[in-house]
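Below you'll find a set of structures to go through.
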Structure I
Amino acid sequence: MTQADKGIEADIRAYLAEHFPDNGIFGEEHGIEGGDREHLWVIDPIDGTRSFLSGNPMFGFLLAYLNGGVPQVGVIAMPALHETFIGVKGQGATLQGQPISSLDTDRSGPGDPVCK
């Protein structure tokens, strides 16, 4: 945990509390408030803190919104790579606003390639 982690989460919590005052918030750095509420935001202010601290670009900001415990929206922002992934329940996922998909996989046995 760094000062950056704490500061980013505090800023996001303040924004959410102002714009969605009846929603709960669960953050990696500051814990949970209103975890029993229907609407819940989940925050990881810097996923990959060691990468962030060492200058490796493989870190990101994670945000999810749950309704009744079911994920509705997920966001992964990778600022050093200038990439933003967004997934919306029932609508698929995007990278930089363009639709993306996963590869078909084959798990038929040891030694077989996982991705086709």
Structure II
Amino acid sequence: MPDLTADMWDWWFGWARNSARYKLWHPDAHQFCTVGEDRSADRSLTHRQRYIDNVGYVDEYVGGEISRLAVRFVNPTRLGFDEPAPGRTAICGRVTLSQYPLALGWLIHQI
């Protein structure tokens, strides 16, 4: 995605915490989104603090089938990444099924 910055990615993950906003990314694939704690309007927090240590519950089409997922976003240092330098970010989350305690993998966007 040309011209996007790391700060824009952090902003997006802290802001897109409901279905209407989440669908802006991919209106067909993204069907539902809510969070454990909506911090999107808290101006005292950085963009990263709005999503790290929070859970995003999303329903989206993956491979043609709807998946009901829970993504617990974690500080990238917990996965062995260095604290991101200015102009860089790593968005990391543990992906599980939202209805069952089954871990599927990790989500990592490194910018």
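Of the structures labelled I, II, which one yields -0.36, -0.98 when log10 I(q)/I(0) by the Debye sum over Cα atoms at q = 0.12, 0.24 Å⁻¹, for residues 41-96 alone is computed from its coordinates? Kindly include the intermediate steps, with their values, before the conclusion.
Working: I: -0.30, -0.91; II: -0.36, -0.98.
Source structure: II.
For which of I, II does P(r) over Cα pairs in 5 Å bins from 0, in percent, calculated from the coordinates, equal 2, 12, 21, 25, 22, 13, 4, 1?
On the way: I: 2, 11, 16, 18, 17, 15, 11, 5, 3, 1, 0; II: 2, 12, 21, 25, 22, 13, 4, 1.
Only structure II yields this read-out.
Ranked on relative contact order in percent (Cα under 8 Å, 6 or more apart), which label among I, II comes first with the largest value? Mind dumping the intermediate values first?
Details: I: 13; II: 21.
With respect to relative contact order in percent (Cα under 8 Å, 6 or more apart), the highest-scoring structure among I, II is II.
As an exercise: distance in nm of label points 7 Å out along Cα→Cβ at positions 49 and 65, calculated from one structure in I, II, equals 2.8. Which structure is it? Value 2.8 for distance in nm of label points 7 Å out along Cα→Cβ at positions 49 and 65 corresponds to I out of I, II. In this comparison of I, II, the computed figure 0.7 for distance in nm of label points 7 Å out along Cα→Cβ at positions 73 and 89 is attributed to II.
Check the numbers for distance in nm of label points 7 Å out along Cα→Cβ at positions 33 and 81 across I, II and tell me which is largest. Please report the intermediate quantities before stating the final value.
Details: I: 3.2; II: 1.7.
Answer by largest value of distance in nm of label points 7 Å out along Cα→Cβ at positions 33 and 81: I.
We did not get these values from a lab; they are worked out from the coordinates using the rules stated. The structure presented is a predicted model; accordingly, all values stated were derived computationally and were not measured. Cβ atoms are built from the backbone, for glycine too; each structure is taken alone.
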